[in-house]
1. One of P, Q, R was used to compute Rg and Dmax of the Cα atoms in Å, and the result was 20.9, 71. Which label is that?
2. A value of 0.96 was derived for Rg/Rh (Cα atoms, Kirkwood Rh), for residues 111-206 alone; which structure in P, Q, R was it taken from?
3. Given that log10 I(q)/I(0) by the Debye sum over Cα atoms at q = 0.17 Å⁻¹, for residues 103-286 alone, derived from a single structure, equals -1.03, which label among P, Q, R identifies that structure?
4. Work out relative contact order in percent (Cα under 8 Å, 6 or more apart) for each of structures P, Q, R, then name the structure with the largest result.
5. Given 1.28 as the derived value for Cα Rg over 2.2 N^0.38 Å, for residues 191-254 alone, which of the supplied structures P, Q, R does it correspond to?
Structure P
Amino acid sequence: MTTDGPNDVAIVSFAQAPNVRATHGTTNGVEMLVPIIGAALRNTGLTKRDIGFWCSGSSDYLAGRAFSFIAAVDAIGAFPPIHESHVEADAAWALYEAWVKIRTGEVDTALVYGFGKSSAGQLRRVLALQLDPYTVGPLWPDAVSIAGLQARLGIDAGLWTERDMAEVAARSRAANPEAQIHEQVSAEALLHQPYVADPLRKHDCAPVTDGAAVVVLASAERAGDLCERPARIVSIQHRVESAHLGARDLTTSPSTVAAAKAANVDGVTLAELHAPFTHQEILLRQALGLGDEVTINPSGGPLVGNPMFAAGLARIGEAATRIGKGERAVAHATSGPALQQNLVCVLEAG
C-alpha cells in the first residue's frame, strides 16, 4: 500500500476532447463535455453520485453570455444535486481549488473540467479585455502581437534565436504526428515561412482550437482502488505578476521561478509546459531550470492544439498519464498576457 499522507491527492483519470479548429456545438461546451466526462468516470468505475466536488474553468467573455458555466452543468445532469464551483480561468486553477477541497478533508473525490469554443467569437479581441484598461487595453493589442514583442526582446538579448524557436515547433509536431492541426515540416523548412508578427511565424503560434479536458482527483486512501497507477500531486503552487506590461521584464518569468522553487521541481524527468508560443517554451525551461535530460511536451503540447481554458488542465492530465512508476513530472499552466500568471504542479507516479 502507499505511504501517502491521509490528505494527499492523486490524479486517477484524464480525458480530453479532440482539438479541432471548430465544432458545431453550443458555446457552453456540453457537446464536448458529455463524452469525456463519461470516459473519465468509466476509467475509475465511479459514477456521478460518487463525485464529492465538481469544479470547472471557462470564460463567459469567450462564450458571449453571462454565467455560461451554469449551462455547462447540463453535461453533468440536474440530479442528483452536486457541490459545484467555477473559476473564470484555465481549468488548471479549478484543479487547484479541487485539490484544496480534498486536502481539507471535506470530500475524497473531485472532478475538474475545462472547456472553450474559440471558434464562436473574436478570440483576439476577447483576450485584449484582460489587459490594463487605462494604457494598454484601449490600443486593443492581440495576444500574438504581445508575444511577438516578447520574442523580439529575447532574441535581441541573445536568449534564443529564430532557429531555436523553429526547432521547438518541429519537435512538438513530431511528438504528436496524429494531430490534424499541422503538417510535419523540418525546422529548416519552417524558417522559410513568412512572418505573422515579426519575429513570429505561423508555426511559432499555438493553433487555437475548440476543446475540453477532464481530470478526476481522489484522496490517497481511495486512489489505489480507482486507478492502477495514480499520479500523486506532490506539490502545486501558483504565482502572478503585474498586469502592466511595462512594469515587467518580458524575457524572464519571476512568477514561474517562484512557483517552481516553492513546488520543488528537482528530479523531474518529464515536463508538460503550457507554452502557446515557441519562445515561451524556451523561456519556461530556463525559469524551471529544466536540463536536456528532461523530456519536454511528449504530447506535442499546445503547439499542436490549444483549447482555451482547457490547455493548462490538459498539461497536468498528460503529465499524469505519461510518467512511469516512481518517476516525477512537472506540469505547467499559464494565464494572462506574456506568461503573467503561472501554475506549477509536481507529480509522482505511485
Structure Q
Amino acid sequence: MDHKVCGQDATHARIAELKKKFGADLVILGHHYQADEIIRHVDIVGDSLELARRIPDIEARNIVFCGVYFMAESAALLARPGQRVFLPDHGADCAMARMARAADVERVLERLSASGRKVLPLAYVNSSLAVKAVVGRFGGAVCTSSNAKTMLEWAMEQGDAVLFLPDRNLGRNTARVLGIAPEKQVLISASGNDLDRDEVRGAKLLLWPGCCPIHESLMKPDMVDAFHSHFPGCRVLVHPECTPDVVQRCDGAGSTAYLIKEVEKAAAEGREHTLCIGTEFHLVHRLMERYAGKLNIIPLAQASCADMEKVDAQKLLSTLEYLEEGAGTVTVEESLKAPARDAIVRMLERCR
C-alpha cells in the first residue's frame, strides 16, 4: 500500500475522531476555495458573507476557520465572549488584502476629509481588520462580492463620493452595474499624493489600486472569446474580481455563491450542456465532480490560491490536537474591535 495514501487516511481518521471527541464544543468553518481534503471535515461551508452571517449564531466554544487570515480575524471579532477562533496556518494571508495598509488608507481619508468633501470608505471584505477599523472610524462599511452593489448604493447615499478599496476591479464592475459613468471613476495611488488632481476632486468613485492576482492575471479576455468560439451558445460565468474587460465579455459575473447557484440551476433544468466558470480552481473542480454526467463544467483558467492551499489536512489535525492548549488562536487588538465591528455590522444590518 502507498505509505502516503495510508498516512492521509490516518490523518483524516484522526480528524474525525477528534471532531467526535469535542462534539458540540467545536465547529469547523471553511471557505469554498479550500481544497477537498479540508471541505470533507467542514461543518459550515460558504463564501465570506455567508460565513460572517453564521458566526453570531454559533454556540460552540471553539471555532476553527479554514480560510485566510482576514476571514479568521472577522470571525474572532464577531465571536461571543469566551469563544476561541483558530486558524490552522497564520501564514495563510491574502495578496489583495496586503495591497491596502491601514496607515495608507487612514492618510488618504484624512486628506480627503481635509478637502471639505465627505468621502465614505467602502472596504471589500478582503482587507485586514486594521483597515476595517479605519473604515469604521470614518463612518464606512464592509462589503463582499455578494452584496457589493447593495453596499455601494448605500455608500453613495451617505456623502459626496466613495472610496472603494482595495479591489479596483470589483469597484469598476459594480459601478458599471449601477450606471456610474466611467469619467466619474478615478484610480488613485496608495500614497495619496495625487488627490489634488481635478479628476479626483470631481469623481464620485475613487478606486484603490489593489486587485486579486489570480482573477486579474490568469483570466484574460481572449480566453473568454476562445471559449465562446469553441462552444457556441454556451455561457461563461466569472467572479467580479476579474478585470472589466473580462467581465464585459462574459454572460454573467457574481460571487462564489452566485456561481454555485447558476451551476445548480443549469444542472437541474438540463437545458445547457456546458458552462465555463472563471474563479478559484478548487471550487470549480468540486463543481465539475459534483455535476459530472449532468453538466460539462470547464474552468476558464487553472487558477488556485496559494494562500488558501496553506491550510491542509495535516495543519487542521495539528490545530485539533492542540485545541485545548489554545495554540493557533486568532486575537484582535482591543483598540480595533469597536470601529471594525461598526464597519461589519453596517453591512450585516443593511443586507439583513
Structure R
Amino acid sequence: MIRREDVLEVLSNVQDPETKKDIVSSNLIEDLVVEGDMIRLTVYVNNPAMHARNRMKEAIEFNLKSRLSKDVSISCSVKQKSLASSANRKVLPKVKNIVAIASGKGGVGKSTVTSNLAAGLAKKGYKVGLIDADIYGPSLPTMFDLVGERPKMVEVEGKSLISPLESHGVKILSIGFFTDKENAVVWRGPMASKALLQMFNDAHWDSLDFLLVDLPPGTGDIHLSLIQSIPLDGVVIVSTPQEVALADARRGVNMFKMENVKVPIIGMVENMSWFTPEELPENKYYIFGRDGTKNLSEGLNVPFLGQIPLVQSIRESGDIGAPAVLQYESLISSVFDELVTNFVTQIENNQKSKINGK
C-alpha cells in the first residue's frame, strides 16, 4: 500500500531545473491522489517548452517507479505555471506581461541586456515581443540582424495593423525599421511619443507571455508618455558598477517609485561587472568598480537579478545579430540564462504579492 507521504518524500528529490528547488517545497504539485497502486497528480513548471514538460514527467515517473514500485500506475499531467498578471488590461489584453528595460544614463549596455533577455526567454519557450523605444538611437535591428528590413501590414478583424518582424523567436518592432539608418531622427517629444505608442496600439502582437520595451536612457518625455498610456507590469533597471552610472540609476529607480508613477521594480542588472580576457577565462578585472549595482539594489530594497561580465563575445554577438545567450553551453550563455531565470522568478513573486494585496 503506497502512502501519500511516501509519494511526497520521493517527489521532494525532483527538482525544477529553472529554480533548482524541489517541486514539493516549491508548491508545484496539485491534485495529488493516491489510491492503492495508482498515483495521479498535476505538476506545474516554469518552462513552457514541450521538451521541458516531457523531461519533468519522465523524472517524476522514474523516481516514483524506482523508489516505490516498478508496478505503480502513474497518471502525471505537467502544465506551465501561469504568468498571467494583466487579464483586465484594455491595452494588449493578450499580452501577459509588459516590462520596460530602463537605465539612468546611456552607454551602460541596456539594449544588449534587453536583447539577450528577450532571446533568452524565447530560448526557454516563452512567446516574446520586443519594442525598441529608444527613438533616437535604435540598435535592436542590428542586434537581431534585421537592418534594412521593413514590417508588412496585415488585416486583423477589419483593421490594418503592423506585423512585427521575427528573429530568434522574438517578435520585434523598432523605429529603426521606418527610418533611414544613415540619418538622425530629429523629432520633438510629442512626435516621438506618438511613434512609440503606434508600436503598441497599431501592431498585431497577438498572444505573448512577455512584451519587453527597450526605453531610451534617462527620465524624459518617452518614459512619462509610456507610463501614462500603457499599464506596465514592471521595469528592470540596468547599470554599470561605476559611481556616475549608479547616481543616474538611483534617479531612475526613484522615478518609477513616485506616487503618480508607481511601476513595480522587477530588479536591477549590473552590466560590465568585470572584464575577463578570452585567454584568461578565470581572471576578473573590476574596471568600473566592484558590486556597485548590487550594493545599490540592496540599499534601495530592490531585487538584484544578476551580474553580466564585460566579455568580447557579447559585443561580437550583438554586432552580427545573434545575441550571446544563444551561444549554447558557453559560459556567457549560462550567465544570461541565470538572468532570465531570476527575471521570471521575480515576475512571479510580484504577481503573488499583488494577489495577496501586499
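1. Working: P: 19.2, 58; Q: 20.9, 71; R: 22.1, 75.
Clearly, the read-out refers to Q.
2. The structure behind it is R.
3. On the way: P: -1.35; Q: -1.03; R: -1.19.
Among P, Q, R, the structure yielding -1.03 for log10 I(q)/I(0) by the Debye sum over Cα atoms at q = 0.17 Å⁻¹, for residues 103-286 alone is Q.
4. Details: P: 26; Q: 21; R: 17.
Once relative contact order in percent (Cα under 8 Å, 6 or more apart) is worked out for each structure, P has the highest.
5. Numbers: P: 1.88; Q: 1.49; R: 1.28.
Value 1.28 for Cα Rg over 2.2 N^0.38 Å, for residues 191-254 alone corresponds to R out of P, Q, R.
Any read-out appearing in this document is the output of simple, stated calculations on the displayed coordinates, not a laboratory observation. Everything numeric here is computed off the predicted structure, so don't read it as measured data.
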